[in-house]
Structure P
Amino acid sequence: MRIFLAGATGVIGRQVVPLLLEGGHQVIGLTRRPDDAEALRRQGAEAVVADVYDAGALTRAMADARPSVVMHQLTDLGSRDLQANADIRRRGTRNLVDAALAAGATRIIAQSISWAYEPGEKPATSRALLPSPAVEETPLDLDSTGSRLATVRAVAQVEATVAELPEWVVLRYGMLYGPGTWYAKGALMDDLLRSGDLVPSRDITSFLHVEDAAAAAVQALDWPTGPVNIVDDEPAAGTEWVPAFAAAIGAPVPEVEAADAADRQGWARGADNRYARTELGWSPRYPSWRTGFGN
């Protein structure tokens, strides 16, 4: 396949490129920086230097690339600016999908998140689990408020926009950890832990190692249209994972105070990966943050 990879030099994209090349695919990587383009070419990929916010340049680049599949791994988190990340979800995705449609691409695989679901007691499901039609997809949290509502709306817009292509897969990733993420030694969460601003709570998180995120993106080339939770097997409260994370990166282990389950924010419920595992055949190399932290 000819695959146009937007975000080819990002945390996930740079792991996706070699996997696609090893699978015999032709990769056209989109980047804003000429130096990154040269690095992609040295790997064996084609490279396009363009800004996703420049709709005209992106459309021309996509037309020249003639991909059958577009892969959307765009984020803007390097400066820890959540508004910039919301902008790329909305405007960047719009431009990418318009360019893909104009170029005749028939399939898109797009990055999303697994913590945009409405409040609930159990981990959220991404779609019905056959043969159990009583299990329904959990809706997104569009009744939220404040900054969370802005995030959820941006996610909903991404997912609605990519669904304009004939075939689409939305990968609702867990909280990413591993090299290049915020959950690594010397990165944001390490800083917050050492400053005392990362406090163990009853909020539940579903994690995902970046290697498992990349592997899922490649496997999704053959998956049916729809959203899918790509998370590890063990959603966990902060009272469990924060001390384990601290130990893994060599930071002081915070004291865990007794807390009632009612203290959990309703939407912080984690996500269920059974659809990906049982119906799509995906399984994480790191099934739990317990063994994945530090890798």
Structure Q
Amino acid sequence: MNRRNFAQMVGGSFLAAGMTNNALASETNSVSKASSLAQAPYKMNYAPHFGMFKNHAGADEIDQLKFMYDMGFRSLEDNGLMGRTPEMQTKIGDTLAKLGMTMGVFVIQYEGFFDKQTMTTGSKEWAETFTKSCKSAVETAKRVNAQWCTVVPGNFTRKLPMGIQTGHVIDNLKRGAEILEPAKLTMVLEPLSDNPDLFLRYSDQTYAICRAVGSPSCKILFDMYHMQRNEGNMIANMDLCWDEIAYFQIGDNPGRKEPTTGEVNYANIFKHLYEKGYKGVLGMEHGNFYPGKEGEVKLMEAYRKSDVSI
């Protein structure tokens, strides 16, 4: 899908819908703005997710993926990838390959994700569940040529000392790494801020766990929204943890929306990452601040504004 085809496709759908002159003018203006943003790729490798541009591209995921490419994005992030059929995973992977795009993270899904205490318990049942999920993740990754998958250890087990819980987490992650390493798939551990029950919360805590696991298949997912909420001082902390970070995610605070909508100076952070030589994916793990097509245009404008200037 190139810019001309994109504008013709979307513009034609407006006419076919029999829109009023005022509404048509507004929609045409949105198409014009979006088409004007179909420039060269961004300097940094930002990865949108499905649904982020559905007002322009429609509900079909493959059309959304092509729209992302036309707008200058060169990666995709899909947390729910493991919940899709193998056929759909393959279709996404084939489209990514044809477009020359990279697959970002997907989440390893397993029984008990967020809804009960998990790795921290040390239970044999949980260990078996996790290793089984890692094997499934390898098969999913093959279909889309993925290199990273997100892992969250789950909740605290309040009756156990912190050191014991940490040991249980490390043991489980070592088992997972044994499965993922031969497949060159890296689980990235994500410290979160969603609620106080979550075990993994800080970058230094995650760094220590990765060092203890000691595998190239166990690294840090540095989600800047969560890290701003939990600890701040992001540039200094990402530098301290640099050797163990494999992936970054974006979200401004408050609200978890695109850059420029909150307190985080993303232009400065992106510049720092660029100067550090980071060439990996930056997942757009956030919602749209503004609704509709205009909101999607504003989101892309925010990324063009915050992107590295060289």
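Descriptive notes on the structure:
- If FRET efficiency 1/(1 + (r/R0)^6) of positions 139 and 187 (r between Cβ atoms, R0 = 30 Å, to 0.05) is computed and equals 0.40, the structure in P, Q: P
- Each of P, Q could give percent of Cα pairs over 28 Å apart, but the derived value 42 comes from Q.
- Structure from which -10000 was derived, helix-only ellipticity at 222 nm (-39500 (n - 2.57) for each DSSP H run of 4 or more, over all residues; to 500), options P, Q: P
- With distance in nm of label points 7 Å out along Cα→Cβ at positions 211 and 243 derived as 0.8, matching label from P, Q: Q
Computed from the coordinates by the stated procedures, all read-outs in this text should not be read as laboratory data. If you're wondering where the values come from, they're calculated on a predicted model, not measured in any experiment. Cβ atoms are built from the backbone, for glycine too; each structure is taken alone.
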